[in-house]
Structure P
Amino acid sequence: MELKRAYKFKIYPDATRQEEIDERLILAQQFYNMLLEKSIKSYKNGKTKVSMAQFNRFVKEIIQEDKKYLKLYSQTRCEIEYRLLRAYQNFFRRIKEGNKKAGFPRFRSRDRYKSITYPQDNGSFSIKRGRLRVSRIGTMPINLHRKIEGTIKTLAIKREGRNYYVVLTTTKEIKVPNVKNVNPVDIDMGLNSFVVLSDGAKIQKPKFAKKAEKHIARWQRIVARRQKGSKRREKAKLKLQKKWEDVSSQSNDFAHKLSTKLVDSGYTSFAVEDLRIQNMAKNHRLAQSIHNASWNRFIQMLSYKAESAGMKVIKVDPRNTSKECSNCGNIQDMPLSIREYNCSRCGMQLDRDINASINILKRATLGQRGSHVQGESARPQMEAVLEELRTDKTHPLRDAVIA
């Protein structure tokens with residue numbers, strides 16, 4: 001199995017190297033916006049196809065108009081083209097899914113473009129004796145706080161506030177152990193308890209954003225008062241960004257430690273809810289708490305760590321997991337204010353979150369018709385549905401499926 005990993009290290013460029021990096025970040029942002037502008041003009045002129053070939057023609061025009069973009073490494077320019085192409089692909093995908101807020105690719109401000117990527121280790125960068133060398137930028141110290149395992153494939157330089165980082169992606173062939181699924185466990189994600197396991201264990205997440213909200217609110221007010229474009233406003237924005245970075249770092253650290261602990265705790269597979277965070281966040285009273293919970297980030301970390309250990313993370317449909325009785329299958333209304341499930345049919349009394357976690361585990365382990373599992377066992381049902389759509393010429397979704 002090919003294992004992919006990402007390593008993030010802090011770098012310490014001097015004043016000259018900082019200017020070089022900042023200049024290329026600005027050029028990359030402008031280059032992205034010019035590509036987007038030309039693609040929009042091309043669409044208005046009747047050319048609707050979006051492709052790399054079209055972007056390559058735009059790149060030649062942009063460089064002919066202004067040679068300054070030659071300062072960007074050639075493969076960095078290609079990576080910017082791929083960024084925009086992915087933005088268009090995601091836009092068309094959301095339209096096909098019927099999403100009302102499809103999100104057409106937007107022009108990027110300097111505050112929203114903070115990284116440049118070198119997509120191949122072909123001599124454009126190297127690390128020797130604690131120093132990083134990057135083509136057309138120079139060398140700078142790098143804090144290699146952990147050993148890099150595998151072959152380095154790509155490098156990205158990121159600016160976060162006043163700090164600079166590199167993100168290295170690597171690949172490595174590993175032998176995945178064969179783990180028998182004898183001790184599966186469900187993980188129910190919540191707001192009161194961060195995760196609740198089907199064996200009854202509850203894990204609370206420290207409220208990092210809640211503890212920092214006074215400081216964040218203070219700097220938000222300061223930024224709002226400062227005149228746009230002024231140096232004092234930029235300094236205040238850096239202070240505000242630093243507060244959010246601290247919250248994000250604490251949240252990431254918690255998720256890493258918890259996911260590692262679960263993988264090392266003797267469980268052999270994990271069942272989690274396939275949550276639709278965007279839909280859940282439409283509840284404005286809970287939106288901030290949902291985003292602060294960082295469920296997707298935790299599940300992503302758990303997934304790749306479990307995969308490396310030979311375990312599976314199975315996502316199931318979360319529909320009615322809190323409303324369904326784990327004992328008899330009765331479904332009843334469960335407002336968020338009610339924290340204990342009292343079944344009106346069989347009389348079972350159980351903590352709301354533990355009841356939901358048991359339901360999720362059942363769906364993941366059964367994987368039969370009538371369950372809501374979304375895994376390999378559901379494939380026969382899916383194939384039957386697709387065959388029905390292919391043969392029914394009047395079905396409104398037939399064209400989308402065949403395409």
Structure Q
Amino acid sequence: MKVAKKISLAIIALISIFYIIGIEPIENAIKNTFLEENNSDIELSMSEENLYWYNNLTQAEQKAYRVIHSKIVDFPKKIAINKLSTEELSNVFQALSYDNPHFLFLGNSSTLESTGYTSYFIPQYTMSKSTYNEYLSAMNNVLAQMSVQTAGMSDYEKELYVHDYLVENCQYNDTGSDIRCTAFGALINNQANCEGYSRATQFLLNSLGVKCRVVIGDATDSTGKTEGHMWNVVSIGGKEYNLDVTWDDHELKGTTVESKPVSHMYMNITTSEIAVSHTVSDIKYNDGCVYDDANYYKMSNIYFDKYDKDTKNAIVDEIIKQVSNGGNNIEIKFSSTQAYENAETQLFKGQDIYRLISRANLSSTRKMNTNNISYKNTPEKQIIRIFFNF
């Protein structure tokens with residue numbers, strides 16, 4: 001104890017001398033050296049334009065984000081970062097996870113370790129580095145093929161291609177391993193939950209040059225069940241829209257349709273429209289989704305203000321287009337409840353639909369059975385889906 005006390009007094013005396021002669025104390029030198037070596041202003045290897053969650057962090061949090069982002073693909077046990085609180089690290093971890101759908105290896109949590117002037121980010125990995133590289137390569141192969149298929153397309157057309165691709169090729173599955181929560185689960189295993197669908201959508205669209213991010217919240221289904229949910233916000237023509245690929249991928253009960261035709265009810269809708277069933281964790285995450293210019297039904301010319309002769313002609317044209325492309329259904333949307341109810345009454349009770357199908361059969365190479373059709377109505381969205389048999 002006496003020796004330790006003498007050493008402590010000697011150190012205090014030495015530090016005092018340093019102050020007198022203008023030499024920086026050892027402890028400050030150690031601190032500054034650490035900050036200089038471990039918290040340099042690292043540039044991100046990707047455009048900040050697609051890093052929505054990063055852009056919502058404080059400067060200190062962004063600094064840590066950049067350091068972690070540059071090092072984590074090497075699978076270190078821990079990463080030295082600038083001093084952060086546990087809450088700040090949580091913000092950084094969330095941003096890293098939500099901005100980077102290709103970080104398949106990130107677990108659901110991380111740990112902050114602080115020692116003196118040093119903070120360490122300690123990640124949780126769900127796979128080995130070799131497995132990650134194998135998975136990422138498989139995803140990039142899908143992306144490469146899709147890049148060829150979408151070459152020359154507009155942003156909206158790319159979005160539609162990605163949307164339909166995922167609905168057609170992925171099956172919803174909320175059980176099993178954590179891989180279902182990743183873009184790999186949706187793109188390679190073809191099974192994913194809402195998180196997997198959303199991350200795959202983000203991965204593909206951002207890689208194809210279409211700005212897209214994930215948002216989180218809750219969703220309530222038709223049975224009244226509410227649970228955590230993830231979907232996307234996509235930017236088309238400088239305007240933001242809600243996009244929920246998961247909810248456009250569903251089985252159709254109450255119809256005679258055996259396959260799982262693609263729905264577009266949740267493609268590019270406003271926040272007020274999606275709020276009927278979805279609640280975002282913070283309104284700021286999608287409060288810019290106030291436009292419907294790029295809504296699927298408007299872009300496809302199947303959005304109607306009334307049911308009249310022009311609407312009937314448009315429905316015939318849509319039937320011919322979808323059937324010619326190998327489809328077995330059409331979707332139409334109305335701008336008001338009154339227009340929707342009038343259309344439903346005349347199409348089915350008034351049997352207009354049979355006459356319209358007969359007209360379409362005159363121009364279609366695939367002839368529909370006019371005696372065997374079914375339909376699915378969604379009154380709260382003023383949408384009618386009509387399914388054909390051949």
Structure R
Amino acid sequence: MTIRFVMCQPTLAYYRVAVFRELASRDGIDFKLIYAEQAGVRNVEPEGFEAEFVPLKHLVPGTRKILWYPPHLSATDGRSADVVCLPWNPYFLSVFPALRRARRNGVGTFLWGHGYSKNERGWRTRVRRWMSTKADAVIFYNNLIRDRSVAEGWLEDERAFVALNALDQTPIQAARDAWLTDPAKLAAFQRDHGIAEGPNVIFVSRLLRDNRADVLIDAAAKLKDTNPTLKTIIVGSGEAEDELRAQAKSLGIEDRVVFTGAIWGEDAIAPWYLSSHAFVYPANIGLSILHAMGYGVPVITSDRTETQNPEIEALRDTENGRLYPHLDADALARTISEVVSDEAIRPKMAQAAHDTATQKFTVKRMADGFEAAIRHCHEQAQKRKG
């Protein structure tokens with residue numbers, strides 16, 4: 001039996017394409033994506049799966065939070081889908097009638113989301129949990145929040161699934177292999193960009209204040225005497241760029257901080273990663289952790305995991321990276337120094353990081369989580385039909 005599965009998403013981001021393509025390839029699942037647009041996220045073209053673009057409706061003028069999405073209702077009409085994935089987001093008001101409509105029309109449903117907010121409010125927690133009672137299942141981004149939710153007693157174990165967030169490692173590994181098989185080219189790149197001596201640490205992301213690259217620059221300044229050849233590579237652009245440049249200058253380390261600007265494409269960014277001894281993301285880390293680990297670079301980030309994004313589950317302290325006391329620049333400096341100077345441990349951490357990204361947090365395993373939820377929801381809907 002083929003299950004007609006429709007997923008409704010606010011965007012079609014580039015890092016989701018491989019997951020949706022993998023899901024569409026599964027036997028017995030007829031997959032369709034319906035997606036909209038979202039500020040700050042660039043939509044890409046679908047590849048290897050059916051997709052339809054439908055714009056969002058903003059119900060409250062002047063705000064982008066209160067949303068209505070007509071496909072939530074059309075997908076749950078009982079004619080176009082057997083199972084529907086809806087966003088686990090209280091601001092999508094259309095989800096509420098869609099869940100009722102799905103139950104009435106014999107359509108299985110699951111909600112996909114973090115299951116929490118870093119800026120949680122009591123009402124949002126209560127609404128999110130209430131939403132979960134109206135769906136056949138929910139899918140979390142990581143096991144930590146899934147298991148905690150079940151332990152707290154508001155979610156049944158059999159309705160709780162996980163689709164570990166993943167990046168398509170195919171282009172990452174191709175770029176990595178291409179550069180590593182030509183060491184002379186990589187060495188020339190390092191000389192040309194003044195990072196040949198090392199050690200080097202790297203930060204790659206949009207330069208947003210929430211990501212706290214300023215703490216990394218403070219830590220770098222504290223290492224200028226004990227680690228005089230250390231270079232800090234900042235890849236990205238954004239609202240905080242001018243502030244970060246001014247900070248490096250005021251601390252007297254502008255010659256030790258390399259601002260590259262935004263870099264697009266794996267072949268272009270690969271030599272920067274492969275020239276780095278650690279990836280340092282002071283706070284608010286997300287999918288970047290899997291990007292760095294895919295290149296075999298150990299990750300250093302904050303130990304306040306509840307303020308991080310779900311992908312923090314990939315980090316195992318002292319095995320494939322390090323956690324440092326939250327926003328403590330002195331502690332971060334010590335942690336950086338320990339990682340870049342330990343020639344016995346760092347290669348093992350690098351290998352463990354690579355294994356994590358390529359073997360555990362994979363597109364296939366993420367699609368496995370979705371498939372398990374789809375089949376569970378279809379079974380529940382069939383039972384209701386009698």
Fill in: Which entry (P, Q, R) yields the derived value 17.5 for Kirkwood radius over Cα pairs in Å, for residues 144-223 alone
R
Fill in: Given 0.30 for FRET efficiency 1/(1 + (r/R0)^6) of positions 136 and 168 (r between Cβ atoms, R0 = 25 Å, to 0.05), calculated: source structure among P, Q, R
R
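Each value in this text was obtained by applying a stated rule to the coordinates, not by laboratory testing. Since the model is a prediction, treat every value here as computed from it, not as a measurement. Cβ atoms are built from the backbone, for glycine too; each structure is taken alone.
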